[in-house]
Structure 1
Amino acid sequence: MYGTLRPGAKNEYAEQLAKAARHMGAATISGRLFRVAHYPALARAQSKSDRVRGDVFEGVTAELLQRLDEYEGTEYARQLVEVTMQDGQNVRAFCYCYLLPTDQLEWIRSGDWRQLSH
């Protein structure tokens, strides 16, 4: 999770995720982060240095995944991707990838939504 579902986010879905799943820690993923409005979008990386910061959870139930899919809506697709944990270990995790064009969106060069949302 790289945006409005990260630990500490103030919405009911982030709170449900925090209660129902175990936070495994911070991670990065290859990609570029964009501001859509009050929420971010993860798009394909344009260079090897493009990284997005987020968090990994385990123990997410199928029921909660379905609710999160509904929250993310049709702009996003849940995909199984490789992420790099803080300790350097690569793991596979679900991620919501943006499906719409990003050419008119603001690129968040830091790759960290928290730097903008706090």
Structure 2
Amino acid sequence: MVEIRARDWAALSAFYRDTLGLVEQMRDSAAGFAMYGAKEPFLAVVKKPAEAGPGPSRVVADLVIERLDDALSRLQAAGVRVLSSPKESPEGYRIARIADPERNEIHLFEWAMPPSA
């Protein structure tokens, strides 16, 4: 699981659930914990304002998505900060970078051709 330590837990968990559309697997508002994703590894947003640090986190979540251009257009329309437009990778994927409300960087990528299992 990847843990994102939030200064504003309610706003950040709403961003991952409502804006990014990640599936919420678990939520404990009293404890300030929410876990997202369709399967492992999950992404957890945890209320730890003192440990969140003054700037963005040093952990970058990479999320595989389909239809990267459509997703980026939807996110931009919702006011999400886009750090870089989609770029082709020699490894066979396209990647774009966005930021969550607390300036944590998130990579969105789609496979040109999914890797074989």
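Distance in nm of label points 7 Å out along Cα→Cβ at positions 45 and 93 computed as 2.2: which structure among 1, 2? Attributed to the structure labelled 2. Taking relative contact order in percent (Cα under 8 Å, 6 or more apart) as the measure, the highest value among 1, 2 is held by 1. For which of the structures 1, 2 does the calculation of mean projected area of the Cα convex hull in nm², for residues 61-108 alone return 3.2? Computing mean projected area of the Cα convex hull in nm², for residues 61-108 alone on every structure in 1, 2 gives 3.2 only for 2.
For which of the structures 1, 2 does the calculation of mean count of other Cβ atoms within 10 Å over residues 37-44 return 17.2? Structure of origin is 1.
For which of the structures 1, 2 does the calculation of distance in nm of label points 7 Å out along Cα→Cβ at positions 13 and 85 return 2.6? The read-out was computed on structure 1. Upon calculation of Rg/Rh (Cα atoms, Kirkwood Rh) from the atomic coordinates, which of the structures 1, 2 produces 0.97? Structure of origin is 2.
Hey, helix-only ellipticity at 222 nm (-39500 (n - 2.57) for each DSSP H run of 4 or more, over all residues; to 500) derived from one of 1, 2 reads -5500; which structure? Derived from the structure labelled 1.
No lab work stands behind these numbers, since they all come straight from the coordinates. Computed from a prediction, not measured in an experiment: that's the story for all the values here. Cβ atoms are built from the backbone, for glycine too; each structure is taken alone.
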